[in-house]
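What follows is a group of structures, each given as structure tokens.
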Structure I
């Protein structure tokens, strides 16, 4: 059923509602992770390295929106666990390149699996029509994210 002009949500109202819903969902999905001693910051940095590939510490700090000294501590903890490795920069001897190790990639895969399983369980409780609506919404959100 079509809404009347007076009942339609404004772009600003929709923006607020979507942002709040996405934030809450993201928070909840982030909590659905394998039990372990990695912090959210460490998992986030590992995820960035997994998705972006090899990065300098500065690039990683920029992506994670933290100061370089903070990233140095995060990377240090990941290195101690064998999840991240440093290699010399190919053109700048003053720099290093960070990359997830095989073990780091495995931890990332476990993390993604736990998040996907949690979300799939929640989605399974919805009606087929609700899941169809969310599938269409996901496509639209992808379009919005590209702009």
Structure II
């Protein structure tokens, strides 16, 4: 059965769908997409950045970035269109983070793993058992 939700854009009640927004807002978003797409399809605008597209069309930068994330605007056709890395904000064309941030996180994880293994190894070296402890264990 369909679920009801409030539209995150206009707060209207609507039946939940794949777009996550109400039909009215989806139609408005489609109009904005058409405006952006017509703008960047022109030969002189194909190398426009998101800021230039925003300035010339009036469509919000976040909306344009969402079009790119959703795959509605292909970055292969428009080289200067992208969205920000979740960690540092660098413009990227795919994924959630830029290559440098991914590399940094991987390096940090490897370093943490090595330190944990080293710490575990040193803790094992400092474990001492006395003969008294051994005798008590044997009696049980």
Structure III
């Protein structure tokens, strides 16, 4: 991985985001910290947009997005057709979101995920490759507008 890993969160996950930023850097990777940088209440869709922009314009290869539970952030970031974000709660989910879904954004809950589990999830997200094969056609469909 040559480009940065972008990280962003709202006020509900600052502490975990900072820990994950430091963890990414401890692995020898560049972390692009998009904030928030204070404890005032902010809107997670704004930080999801910043992270999506960083991936779209090539400043980051992948992203880690956090909010209190990860639910709102996951909904917000998945509105962008070039994003495949997965809200995970354990290392199995983190591994499978890469192997089967080629996720480019990992979503974590700052109030629901402990730091050691979060580190394990980040490690899997960064280390595991997409399997391709039968999963490739499914992933291709994820970026297309579904017909109803």
Practice prompt. Could you tell me which structure in I, II, III was used to calculate Rg/Rh (Cα atoms, Kirkwood Rh) as 0.95?
Written response: III
Worksheet item: Out of I, II, III, which structure matches 29, 25, 16 when Cα extents along the principal axes in Å, for residues 44-107 alone is calculated?
Response: III
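Given that distance in nm of label points 7 Å out along Cα→Cβ at positions 20 and 76, derived from a single structure, equals 1.3, which label among I, II, III identifies that structure? Write out the running numbers ahead of the final one.
Working: I: 4.1; II: 2.6; III: 1.3.
Among I, II, III, the structure yielding 1.3 for distance in nm of label points 7 Å out along Cα→Cβ at positions 20 and 76 is III.
Out of I, II, III, which structure matches -16500 when helix-only ellipticity at 222 nm (-39500 (n - 2.57) for each DSSP H run of 4 or more, over all residues; to 500) is calculated?
Details: I: -22000; II: -16500; III: -13000.
It must be structure II, since only it matches.
Here, each number is a calculation from the coordinates, and none is a lab measurement. Keep in mind that what you see is a predicted model, and the values were worked out from it rather than measured. Cβ atoms are built from the backbone, for glycine too; each structure is taken alone.
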